[in-house]
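Dropping the structures in below, format is structure tokens.
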Structure I
Amino acid sequence: MFYYFDFRTWFTLIRLAAREPNPRQRRGLMKLLLLIVPLRALAHTVFFFLDGILFPGLWRVKVKEPVFVVGHARSGTTLAHRLLCGDERFSTFRYYELLLPSLTEKKLVRAGAWLDRTLFGRRIEKRLQAWEARKFGPTQHIHKMGLTIPEEDDLIFQSSCASGFWMTKLPYMGELDFFHVDRRPAASRRRLMGFYRECVRRQLYLNGSECIHISKNPTWCGRVETLIEIFPDARFVIPYRNPYETIPSLLKLMHVSWKRGGNMDQAKIRESTRVMTDLSYEHYLLPEEVLARHPATRRAIIDYRELVSAPRATIEKVYADLGIALTPQMSAFLAAEEARARKHETEHRYSLEEFGLEQQEIRRRLAPLFERFGWDDGGADTSA
């Protein structure tokens, strides 16, 4: 399996970057797309090829019954994912591992980290921590990130120009579609997600071939059918939260990202906000619509309010729904996390009015879910 690169989207990104009115933003994006991205892709291609030579046991690794956490962003996907990652039987990608998809690259980084600890008194580690503070600091109150923290698998496609994270740099939601993978031609979506399967196999080789891969990707609500095609024994976890809370929270995160990137074109931002709002309804509706056609596929549905108020009981139910036995170690971990969660408070604030959203329209578009989860019974908590 060769490294995957989406040339069509790459050319589109270059065309859009060339239209940027901000000269500094335009130069930065063109440097990234014309120099850094191709060099990264070339390096990944070489290392991907070396994996098969240096690690012949890789081909015996099988991806068995992976777990995919999907759902609207800000609905508890991150919390559910990180709680589940407390189980040592699960394997996941850390942020830095998503930037280095080949097994050879990961091994080299781990060897370098060992040398840094052993010979250099963690000098490199300290510099990386300072870089983390600069890179992630402005959005840490919205979404906690770090090089060694588990993150969304979609990042693995960033250097392939196939990741939705490009939308945080270019607010062209009307011209770029990373969401509707299930609507693509069969050959196209299988190449994309076949490459992803190879990346997962490499991670399992690293963490233990007997582990269960677990992934969290809100933007993958539009590729549930493809995931089932590539992983027929896949299992799904879908958190739900009041959309009065999640939709403006996501829009706030995107607006902060666009502002940091120097994108101040209000017309572009308004159009991207409109498109993203429409996509939000699909995030809520598509996963279970697809799963209804696959009754044998295991799935666990989470109410965000229960996840926050009773994380231990909620995750125990997830285990039961997915057919996974709960170990004493994981039970103890959940008890500790439940005690810690009671002390958590976020500084992230937002409102529907800030983005021109109306409760009536959201209620109309998602009426069955409002009735199912009783969201009309209480007001929205506009934090987190």
Structure II
Amino acid sequence: MITTGSKFLIGSAVLATISAIAYGVTQDGVMGTVGLSSAAVALSFLAGVNLYTRDANVWADEIESVETAPAAVRAPANTVWPFAFALSATVLAVGLVTVQAVFVIGIVLLLVSGAEWTAETWAQRASADADYNAEVRNRMANPLEFPVGAAIGIGIVIYAFSRIMLGLSKTGTTILFAVVGASIITLAYVFAAKPGRSKAAVAVVGVGALVVIAGGAASGLGGERDIHEHETAAGLNEEGVEICTSTEEFEADEKASQSVGSPAAVAATITLDESGQLAYELNGPSAEGADGITLPRSNPNNIVFRNESGDERRLSVDLGTHPSEEEGAEDEVPHYACTALVDDGGAQNITLIVAVPSAAFEDGYSFFVPGVESARLNLVVP
């Protein structure tokens, strides 16, 4: 029995052959004859292949072939990945007009859902055996799904836990951290002491992860707790607070360090003695006849200040003037840098980066200690 596809190809080959003969007899030129002859040869070849394979049809009495034929394969099962792909595309579109982070998340979700959809669709058509198809799909996808899924899950739990910690008070975070740590150790001991409870362990871990994620979502909606930002001497000075010329104690002075480890490169050590004088020691040779400290321009210079005066003091640096940062202001304002208050016997480090030579200002640069008139030391920047 000749199949429908074979009949179509045989008829087309015969028609092309007759057309080639008719065209060659009635018309001048060989291009048309060559074209029709080529079509006749190609169609004849396809007709032969189709006759041999019977158009992929099977004999009605071949039970095994009928059961494994593509037409006998059951339709693919329902899958969530088309919906996930559409949802990912929506997230991508929303991120395109809102926040870049949402756009990136949309791209990741689109790639993941598209890959899962492709793998599942391909596997369902791999053969007529549904169990074999599932095995093929798992063998191909699981080595990638398990580690990536675990990493994403752990990341979500860690991020949710961080939101909870940021939402609680300082005391609450300490208590929660202790309780969670103790719970993890206790559960690990229980499951290790009594093996064979894998299902119970998975259930406990799953419930715990859901609780953490739910708590993180609630904390994220509630917002973080108010975290007081500790002021620094440099920060207050940039804000226009006259800390570098004052002997008063500011918030930045309350918890300031009173010791210096060992900076990698100390340009000089300046000491305020009991007589109210500033003495210095350079880390390297000093220029002959130098009146003060010479520092290179536009380089970080670490200066260690030691206070041995008997009172709380700070070391300040007069760096001339610079343009005001206030909008519309054209006036020059004093430019200072300073340490926090240093207790008697304490030490602090200050890093100076001076871009303008000291010769640009009539009075140059100098180190000084507020409240001690005699404590002044020239600073030369070539």
Structure III
Amino acid sequence: MILNSKRSNIAPFLAIDMLTKANDLKLKGQDIIHMDVGEPGASTPKHILKYAKEIIGKKKIGYTESIGIPELRYNVSEHYKFWYNQKVGTNCIAITSGASAAFVLALLAMFDPGDTIVMMTPYYPAYVNAIKTLNLNVEFIDGEIKYGCQPTLEKLKSLKKKIKGIIIASPANPTGSILKNSQLKQIANWCKKNNKIIICDEIYHGIEYGKKSDTILRYNKEAIVINSFSKYFCMTGWRLGWIIAPTNIIKIIEKLSMSLFLCPSTLAQLIATKAFDDYNILDKNVAIYKKNRDLMINFFEDIGLYNYAPPDGAFYLYIDISSISDNSSDLALRLLNETGVSVTPGKDFDYKSGKKYIRLSYGGTYRDITVAIQKINNWLKIKK
């Protein structure tokens, strides 16, 4: 019998497990509302889809540069100038096959087997699995829900173990919490002063319900930034992202990408050149997410569930359901089978304490979220 590698023994991605189970039930005729995966309910903007139709059959869809076509890298550069008033040269940008590929490339470029990386709990599970698969170590800092489970300068200073870098996310998945600019600056400066690598997940930038998130590049030019066309730009299935890093690191990432991915999807890159053309359409989606968020918060507070991370961005609510169940995996399965509402158990994001939490994605339509809340409410009444 041929044995698998030890590093392939990673935890399953429960959000995708729930998605699969929900789709199986849908095939059997059950009505399903997906609040499991982090996906915008809105379609890719019409002007982008129109351009896709125009270029298919008219342009050769061949290989491109491993770090992406110059036009798209230029557009990303202009986006940073417009959005953050930050100058980012095209030689500091690499287009990738989604943010996941960007993250793997960043890990390969910056860390060696045995290095230790700090992350907060709860965390995005795919990041932890990628870290472990590459034979890197993770040092977890337990997050405090009322503070959004974000790192603080005090927590970083109190670390006993030798670390090489830190991963932060703002807005964060699964909590939706955002680091204040003052906190972001403190962490960025601490990393710079102590020669620590910082990778900042800015994938949910643009989806905020108050002040816009700032980029860590304002405070630390050596930071590695991961971003994507999936969330704010509503292009999840196109699998396209980008990474920003110092020029010398981009050159390393280019060499890695040549062998691991060859190049990002040419079609997706060409289409994404139009992604920055109309922010107004995208901001209308954010207004719907806010409406959904407020609806959900009001519902859960009305039934006595107040312990949740402040969802100031992204489209997630990470909420303590321990007064209802001491096993969020069991609750999620029962909720799916009995109501057709699919959520993600908190164990996906925190193996130790996640059994008390569930994550609900409210990126869908207002109607879907309304119906989901009605179904959950009726189910809880029957359960009592």
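Only the coordinates and a few stated rules stand behind these numbers; no lab work does. What you see is a predicted model, and the numbers here were worked out from it, not measured in a lab. Cβ atoms are built from the backbone, for glycine too; each structure is taken alone.
Results, tabulated for the structure shown:
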{"read-out": "Read-out distance in nm of label points 7 Å out along Cα→Cβ at positions 5 and 133, computed value 3.7, structure in I, II, III", "value": "I"}
{"read-out": "Test item: distance in nm of label points 7 Å out along Cα→Cβ at positions 53 and 237 calculated as 4.0, pick one of I, II, III", "value": "I"}
{"read-out": "Structure from which 3.7 was derived, distance in nm of label points 7 Å out along Cα→Cβ at positions 253 and 357, options I, II, III", "value": "II"}
